[in-house]
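Only the coordinates and a few stated rules stand behind these numbers; no lab work does. Computed from a prediction, not measured in an experiment: that's the story for all the values here. Cβ atoms are built from the backbone, for glycine too; each structure is taken alone.
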Structure P
Amino acid sequence: MISVDLTFKEKDKIYLQDILLKLENNPYSNYEFFEEEVDDVINRGEVPAELVRLCEARKNIDTFANPYIFIHNCPIDPHLPYLDFKSPVIDKRIKKLSYVAEGFLLIYAKLMSQEPIGYVNVNDGDVFQDIHPMESLCETQSQKALNDIYFHKDLANHYVRPDWVNIIGLRGCEENEVYTCFASNQKILADLPEDIKALLRESEFNTPFDDLTTISGNLKMGSAPDHPVLGGATDYDIRYFECRTVGTTERARGAIEVLNRTLHSVKTPIHVLPGVFIGSANNECIHNKEVRLISNPQELRNRWLMKTVNVNNLDQHAKHVIPGKKRIIAG
């Protein structure tokens with residue numbers, strides 16, 4: 001169970017929505033100016049006090065013990081376009097004329113002292129990314145998938161792995177049961193046998209780079225190196241993508257079977273409907289997408305979440321940033 005940290009009062013939601021509807025700069029073509037507008041909203045004290053207090057209280061917590069922040073009834077855009085199944089990213093840039101969701105995601109990141117980043121190989125570096133089906137990628141293990149996405153951490157095998165992944169629901173159909181499930185490292189490690197944890201610390205595993213990173217032609221990534229699943233930046237780090245990470249030895253393949261059973265035994269499902277926000281510490285938990293019941297197949301194509309991936313310190317990744325692009329990673 002993941003407890004709700006804050007439910008916006010209706011008057012506060014409408015108040016912040018109205019403020020964010022006044023944002024004039026397009027974050028996809030003028031991100032720097034958009035960020036300045038959002039800074040002005042914060043500096044004028046226009047963010048509801050409950051959100052400010054929550055972020056102040058939570059931004060320095062132990063994320064191993066509590067890797068989630070869960071908010072209900074968040075402001076989103078009152079009028080959302082339906083996006084072309086063939087090219088939803090391009091269509092969004094043309095048709096989406098208000099930026100409430102983007103403004104809320106950036107306000108939250110700033111209050112939490114997080115730094116949103118983009119990747120040149122993912123939506124050409126857009127900071128605000130869509131979890132929305134796309135025809136040519138609908139069978140992949142990416143944010144453009146139509147069906148299940150297996151357990152993973154965002155960009156777990158990338159040289160710049162996000163510290164936080166923040167998601168807000170924009171369009172969803174209650175009769176379609178599509179869940180984002182989370183499993184914390186703490187619960188996973190508590191349930192794994194000691195001999196399996198020891199095996200997972202060996203460099204007997206390989207995870208290909210994610211689909212979006214490799215499909216893009218912007219920058220060739222080459223082959224991913226072998227790696228341990230457990231350990232790295234922290235003793236509890238889990239570097240894994242279910243059904244993509246493979247064991248290079250027989251004993252490693254056996255350890256993966258145990259890990260998969262454990263992930264599914266401790267997972268918690270979240271139905272990310274419009275206005276639902278979940279921020280997850282990317283290095284302290286692992287998540288998936290499960291399509292359990294579809295009563296309205298057409299609406300599954302229109303399901304739309306928006307996310308940012310964020311790091312705690314931009315300077316730490318400066319050598320991977322495209323020159324002149326403060327937040328865009330070469331990769």
Structure Q
Amino acid sequence: MIGNPAYPTYQVFLAVGVAALVTGLLMPLFIRLMRHEGVGQQIRADGPQRHLVKQGTPTMGGLIILAGVLVSVALLGEWTPGLILAVGATLVTGSLGLLDDIESVAHKRSLGLTPSQKMIGLILISVVFCLVAVNVCGVSPEVRLPGGFAIDLGVLTTTIVTPDAAVSVPWLYLVFVFLLMAGLSNAVNLTDGLDGLAGGCSMVVMGVMAMVAFLYGELDLAVFAGAIAGACVGFLWHNCYPASIFMGDTGSLALGAALASLAVLTKTEVTSLIMGGLFVCEALSVMIQVTSFKLTGRRVFLMTPIHHHFEQMGWAENKVVVRFWIVSAAFAALGFALYFQLG
């Protein structure tokens with residue numbers, strides 16, 4: 001581990017820089033490899049027509065994002081149980097996204113794995129993550145709210161006694177963690193529809209989560225969050241409009257899982273939803289659109305996720321992205337302020 005114990009914030013900032021440098025330098029090589037192999041993004045036919053020119057743009061850039069994070073964390077972090085769990089959940093969820101990307105590219109379609117296949121994968125990941133968090137990392141099965149309130153989701157707990165240990169299964173908290181992890185993973189995935197949008201918003205939110213983890217006393221989780229923010233910086237150099245590479249589900253699902261993991265391990269499950277409020281709005285817009293159309297036959301938005309709504313209104317792609325970054329920063333600042341109101 002590289003760092004100066006007398007100045008712990010030094011490690012976090014260095015993690016940002018190392019991840020940004022590694023990701024930024026490796027990405028051009030990866031782009032050339034993807035182009036040589038003919039691996040390109042499949043664009044939805046029912047999406048904005050102006051996006052059809054992006055067909056064939058190299059994808060799966062999330063692999064390099066994860067590589068940058070791993071290098072940075074390996075150099076600057078200490079492999080505590082919490083860090084191992086967060087990194088593991090991120091990598092496994094990223095692997096699920098990689099399978100989705102491979103399926104999409106192999107069959108030349110915008111959709112990869114079926115929704116049920118993704119859901120089964122996310123259920124397994126979230127259940128294992130939650131059980132390890134509670135039984136190994138000592139995470140309490142409660143949800144803390146601003147104002148000092150807390151909801152105990154450990155009231156329905158089954159204890160399984162084995163010869164080696166007793167395993168607690170907090171059923172309500174298990175469901176909550178699944179909803180959080182699956183929700184944020186899919187929300188980031190839905191946000192990844194414009195050049196630089198998901199990467200930029202993730203950079204902002206992870207920067208704030210690094211501060212939260214540091215204040216919570218988890219330096220290694222702060223290094224992890226800082227490394228993700230830095231990797232997003234390196235990725236954005238190549239993903240800004242017009243994008244030379246997309247992160248794919250490999251990146252978007254992994255980033256959502258990383259945010260959910262950090263939220264559970266720092267007990268900021270609720271405030272993390274506010275920090276990532278832009279992601280939540282993107283997901284809600286799709287839910288509202290689908291519900292409205294099924295019940296009334298009418299659409300609330302011109303197109304969803306909501307960033308496409310503003311495109312259909314005539315906003316340039318860059319304008320949508322930058323303004324959504326601003327909104328994401330406002331949500332992140334609000335969530336960080338509310339963090340100090342937790343009990």
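Give the label, chosen from P, Q, of the structure having the highest value of mean count of other Cβ atoms within 10 Å over residues 32-39.
P
The maximum of mean projected area of the Cα convex hull in nm², for residues 128-207 alone over structures P, Q, that is, the highest value, falls on P. Assign the value -23000, calculated as helix-only ellipticity at 222 nm (-39500 (n - 2.57) for each DSSP H run of 4 or more, over all residues; to 500), to the correct structure from P, Q. It must be structure Q, since only it matches. When distance in nm of label points 7 Å out along Cα→Cβ at positions 104 and 192 is computed for each of P, Q, the one that comes out at 3.5 is P.
Can you tell which of P, Q yields 26, 21, 13 when semi-axes √(5λ) of the Cα gyration tensor in Å, for residues 160-255 alone is derived from it? Walk me through the intermediate numbers first.
Numbers: P: 26, 21, 13; Q: 32, 18, 11.
Source structure: P.
Taking mean count of other Cβ atoms within 10 Å over residues 64-71 as the criterion, the top-ranked structure out of P, Q is Q, with the highest value.
Taking distance in nm of label points 7 Å out along Cα→Cβ at positions 232 and 304 for each of P, Q, which is largest?
P
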